[in-house]
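Read-outs throughout are calculated quantities, based only on the coordinates presented, and are distinct from any laboratory measurement. The model shown is predicted, which means the values in this text are computed figures rather than measured ones.
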Structure P
Amino acid sequence: MRSTRRLAAFAALGLTLAACSSEAGTQAAEESSSAPTVAEDVDFPEGSTMAELNEAGTITVGTKYDQPGFGLLNPQSSQPEGFDVEIAKIVAGELGIAPEDIEFTETVSANREPFIQNGQVDIVVATYTINDARKQVVDFAGPYYLAGQDIMVAAGNPEGIEGPDDLAGKTVCSVEGSTPAQNIRDNYPEAQLVTYDVYSKCADDLANGNVQAVTTDNVILTGLVAGNPEGFELVGNPFTEEPYGIGLELGNTEFRNFINDVLEESFEDGRWADAWDRTAGAITGEEAPEPPSVDRY
């Protein structure tokens, strides 16, 4: 029933994914009206990042602007919407910062670490896979979601692609700076990899027949398929594990512990599941999964 409702809404609203104005995001936004809790009279250790952000009354968050269900820019409000955005609001709320006081800035896969290192953002919540290489330059709280790399193909799967081994000799699109793109380079070198800065360009290439497949995390691809169900389909055979974390300044253990505490509380009190149901779940038709275990490394 949820799937039928979702597709009917897309048809009625005239979704145009190529313009990055997917009604997947608008649909989620309309179902995402409940305001997150904003803590009052909070008290943080003097000199801590939490105290500084609370005193400033604002936080700068890097997120994606082209991923239905997780981070998609709403052209009417000029604000991003999705599960990542709601997770950021939960963290901000525990700092005593209201949603309207969050400054969102677009991050793409390739600039997430530099934005954190240069202080352009306080945190990044952007389908950001935790891995050992990235942990050398930034810290991570979480994970708050477990995804897996998958493959999106043209509807009907004319190339017969069932998994990554079938990408040999095929032109495959992904995003520069992403773990899926690096995985293809490292482990499937016979695939002809094309990369862009955002996934919407990969979707355009697949729709135009310029590539035979798009590969990234399954939840990202699911949102793209939902945006063009007659043109795309998901192979549905994840072949990696991608734990999504919240990126922050390297060595800021106190802040990382605080965010981990907030995430675990949201797992337990239902805010995390509610955020999923109102965003990514509203698009995919999938109920909130079991939350992952936070890795306090």
Structure Q
Amino acid sequence: MIPLITHPAYSYEFPERHRFPMQKFGLLHAYLRAQGLATPVNTLRPGRCQPALLQLAHEEEYVTRFLSGQLTRQEERRMGLPWSDGLVRRTCISPAGTLLAAHYALEYGIACHLAGGTHHAHRDFASGFCIFNDLAIAALAVLAHTPVQRVLIFDVDVHQGDGTARILADNPRAFTCSIHCEKNFPARKAHSDLDINLPVGMGDDAYLSVVEHTFAKLLREFKPQLVLYDAGVDVYAQDPLGLLNISEAAIAARDYSVLSLAKAANVPVATVIGGGYDRDQRALARRHALCVEQAARVHGLL
């Protein structure tokens, strides 16, 4: 069984013309149900985060102001999403979903969160559609409350995981690796423990070689006891926020490579979906499903 974590609140009533594809989360779960990969047995629903969990990675004052709708207009513009009760609800559930995936990965070897990857969220501000950093929160919670001593955040979203890098910069037990397009958002990059800057227009073969060799090296040298894998699909050639030239077949091959290397090394992996901004949200949901499909293939379920 591959535990799948999702929640109906992830896709709430949202402006249709907005750039962020809020309906993709519900469409992803529906697609996986239709494929027989999501069933009542393996689908799990997270609860809402308590403030203490959010404050592992975020300033209390920032958390309070977001929850109560007290962000300034400038802060909302930087966040990129219109504040609403629906946004607050989903934002308080999603980090718990990534943490739940981490716990189930430690038990089953693999678990997939059908959301998450909010890697632009910083300790005291939101940025780039990201409000609370689920990757940093989950890493810090696992390190604080389980026997795990080393967590690797392996982020292959096309944008650098700048918030994750800065939040975890002083924690030697959490290793941040970001493989991203060098000319993409954010304009001012942070310093991850390892940054791989990819040139605009990079194609499949070179991309797959970089991802595989980087991940294999980190497994050997850092020896993580848990991997949080941000499997963003905004590397896709036609993604409007991408700038790389990666095919869907290469995205599937990337996910298969990462998950099979981790399985061979007996390292648990919790996946999150990361970025993807195609206006065709059904096609986008199918693209996000590639990671779950490859997880099923690696673990002998397909």
Structure R
Amino acid sequence: MKNLTNDTTIHDLGYRRYEGAREGVRGAWRALFAQGFRAMFGFGRPLKSKAVPAFVLAATMLPCLATLAASSATKGQLPIMYGGLIQAQLILFVLFAAAQAPEVMSHDQQHRVLPLILTRDVTRDVYASARIAAVLCALLVVCAAPLLLLYIGEIGIAADPATAFTKMGTKAGPVLMQATLTAWVIGAIGGAMAAMTARRAYATVSVIGVFLVAAAVSIGLDDLAGISADVSGFIDPLRSLHKMALILFGEKNRAMELAAPPPLWMFAVLALSLGAAGVIATFWRVRRVRV
């Protein structure tokens, strides 16, 4: 049999060779992260891809502006309630994750480009960390924007902004903590569910479905099993995030007036655990994707 190896030749087809710096794993990670972060907001994609991010940002910012305007018109007699606004915004954050995370987490699977991305330098763990980091950072921007608007606006509408800035220092920590943990929970769970399938439509449904199922189970335990609202509330991530916001900003709803809620650290540990579970699930899924 003829030895094909000895007869093999390499032909120079005339393509321009890359002569730039080779940045290795760090450069590849930054490129994957940057592309994923841009995709979360629809940059570099058709105009319709920007509809959901624009809607979510507008729908979360406008109520904050209305609240600030009302408080300014009443000269501070109408207090600014952070927790009450966050409750409605949590659903919009889930919508953002459901609509945009599949573009980052399942798009490469659907179009079968992972073999081109997973080279010698880009391992599965590098790819997973860059993609989930892009989702989390995009969620952090969306979650922090309305809270920062309220925080800055409350200082701006005060009769003495300098004095208000000094007094508002105690709210800076709760604002950052609430935004970070909200993005951590919704982004990690949304990213993990989106990575579980190569079909974008299925990914979107699964992200919304997991939060709806958790809410339904939590409400069912309240109504049917008679379990304490504090216990059943830990099953629903959105319900827990809302109650954590009330505690962080020193606000109360009717249920909290009747019975003292669990301590803040329990909600923080729950949020950290849920986010960690989502990140671990993402790595697990990426390691098992067929390429």
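Structures compared: P, Q, R; top value of mean projected area of the Cα convex hull in nm², i.e. the largest, recorded for R.
Can you tell which of P, Q, R yields -23500 when helix-only ellipticity at 222 nm (-39500 (n - 2.57) for each DSSP H run of 4 or more, over all residues; to 500) is derived from it? Derived from R, not from the others.
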